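Enquirer: Structures incoming, each one as structure tokens.
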Structure P
Amino acid sequence: MYDIKAINHEIKPFLQTAWEKSGFEQLTSVQMKSIPFALEGKDVIAESPTGTGKTLSYLLPVLQKIDQERRGVQAVILASSQELCMQILSEIQKWGEGSGIRSASFIGGANVKRQLEKLKKSPQVVVGTPGRILELIKQKKLKMHEVKTVVLDEGDQLLIPEHLTTVRHIVNSPLADRQVLVFSATLPPRTEEIARGLTTNPELIKIGRDETIKSEKVDHFYFVCEQREKIEIMQKIARLSGIKALAFMNDIGEATLIASKLSYKGISAGILHSELKKLERQTALKKFRDEDSSLLIATDVAARGLDIKGITHVIHVDFPKEINQYVHRSGRTGRFGASGTVIAIVTEREERELKKFYRELGITGQKKSFYKGEIVSAK
């Protein structure tokens, strides 16, 4: 086992202090396996489920290697969404407290002039979306010659055709001896192949169910109804007491429509999708995090990689396209040993598919219905 005590001798004092403050007792499997390689300077490609601590797996080595005395960008972290960038920046600030390490985020849609001001302050760690980072490199505003590490967070979202050329350009911008770290919740064969092409003799790490996290106390329920009745079930779930639910939908238009219908019924539901303005997305997330709204309706792209604490329920309103999507969405609740509930609202046809998922995942899913506003067994 590779716990924090084993690396305490190696890591800088500010990281040891942050670890003690964090309250974590030991490293998770992905952290135990990837941190030593990353500290040695090796390239890493790691697949590990949602909620297993991938961010710290690369952040700890990245922050350890920053030369606080040297100005200029030394590490670039790429993420697919604005929200994920902001979340990573917040983690950098938390783990880098007292170190003097400067960091900044650069995201598409934000004011360019303001972002250029940030670069004048010589950040040593930069987090950003691929399009904006490449734009700054091409304008020669973001200088990559001293960058030692490039991280791809949620690699399967970054290594898709629409981002691939951009990501390749960024990864190949630093000098040849740069380190590349790729982390992802899912790593399809094609993504793994592309990641190998961007790395040099990478260490490949694949974590299944994370044995270092206490067994999840997650219940899996489902309701069967007609497609048009799904909103009524959502309404009933949203009215349960003490709920903080993340509801997944596939289509932006449908998500917007359901949010407005729920609002008309007096239910405060936030919405999160890729076409919203930055401020709208931030407001929806803040309200949900602060528990001003008990329900956040999101598309997969917008919710990818987000760590929102205390989610009691995940609701699959639209049926997942594949089993990995079911796993990824469901992993938003029951994190690090907390209890949680995963609810699928399905039509009769979707019920057959859901039962296949349950069998493959070794899950016992229970059919439920509502009686006087409470969830009861369908029997």
Structure Q
Amino acid sequence: MAGAPIRQGSWHPSMPSEQADFAVIGGGPAGSAAALTLRRQAPGRRVVLLEAGQHDRPKPGEILPAVAQGLLRQLGVWAPFTAEAFVANRAVVSAWGSETLEERQSTFSAQGAGWQLDRARFDRLLAQAAHAAGAELRFGSAVRSAAREDQGWRLRLADCDVVARAVIWATGRNWGLARSFGAHLRAHGHLAAYTRFFDQASGGCRMVIEARPEGWWYSADLPDRRRVVACLTDPDLGSELRTAERWYSALVATQLIAPLVPPEARETASLVKPAGTATIDPAAGKGWVAAGDSLFCADPLSSRGIVHALRSGILAAYAASDMLEGRSELARSRYAMIAAQSFADYVPALAAHYAAAARWDTPFWQRRRPHFENHLAAQA
């Protein structure tokens, strides 16, 4: 199976329906981590990894903390990851609780420096590693619907059906299959990221964060002298930031971020993406398991995104394997407990982060004040 050509979603009239032991929907970090783990855990089983896109477009979520090194080693992708020579994150500079600048050097961290990724390259690296490990990787293969059958799940693609005994659902912040799985989306906070990418705007290998009346900004170096800059605020408050004129006008008012975009910098892409907290309930069902952002998507301020995706992908693979081994109820209850604990740990930590910057009486910060007050009450 390893080394088979990567399919691109072309129609095969001779095989309208095919069988698999595991189907992983979504070829991002969570899906690829799941596929890699399944191939290591059950090398004799057929794993199909279905990715709707091609991993060839800019994507937010560029910061990978140093703690991820252990997960990358566990997945067997540490060597190809280091070969990519992603930008090391040497420090975090912030103006958060006050206008006074704070700098935290990665050199003094026990875990060392993290990385500032090109997400398209990183996601493709993981997907290719899953393919090399024996998973059948298909780019351009969006799952249009999912239906429960006696022997598993029938996934409808544009070119064929895939019938899998167990499914790992890892489509990120796209919950179009929730109803098919009998799951419900729960939004715990609304946030949007208004992001622009630049060439010729390299800095000092630092991530920069700045709280502002309208929300908060961050910027980071990317490979090849590129830079990402984003403003995070509520969708109704930031709707005007969709236009270049208003976005740049807001950028100019920042203290730390604006100097990182020099006159010679050239904008190459812009994105507007949801960034609020959401969870899915249940975390797993009969023959399926949610992973990554499909399971629990966190506020970017928490820096949990990619690490959570990798870890949950690994755990989802264990749960799916248990399901095929006749331990379905145990797998579902154990996985749900782990997911619930992760969210329970996240909520007070996020409230504490926002409470530290609550120095403006503006709509963005007023909306978060109840969370601050609940956090303070819990600490009393």
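Enquirer: Comparing structures P, Q by volume of the Cα convex hull per residue in Å³, for residues 98-241 alone, which one has the largest value?
Expert: P
Enquirer: A value of 55, 20, 20 was computed for Cα extents along the principal axes in Å, for residues 274-369 alone; which of P, Q is the source structure?
Expert: Q
Enquirer: Given a value of 0.40 for FRET efficiency 1/(1 + (r/R0)^6) of positions 26 and 194 (r between Cβ atoms, R0 = 30 Å, to 0.05), calculated from one of P, Q, which structure does it belong to?
Expert: Numbers: P: 0.40; Q: 0.75.
Source structure: P.
Enquirer: Supply the structure label, taken from P, Q, corresponding to helix-only ellipticity at 222 nm (-39500 (n - 2.57) for each DSSP H run of 4 or more, over all residues; to 500) with the calculated value -12000. Walk me through the numbers on the way to the answer.
Expert: Numbers: P: -12000; Q: -10000.
Answer for the origin of the read-out: P.
No value in this document is a laboratory result; all are computed from the given coordinates. No experiment lies behind these values; they were computed from the predicted model shown. Cβ atoms are built from the backbone, for glycine too; each structure is taken alone.
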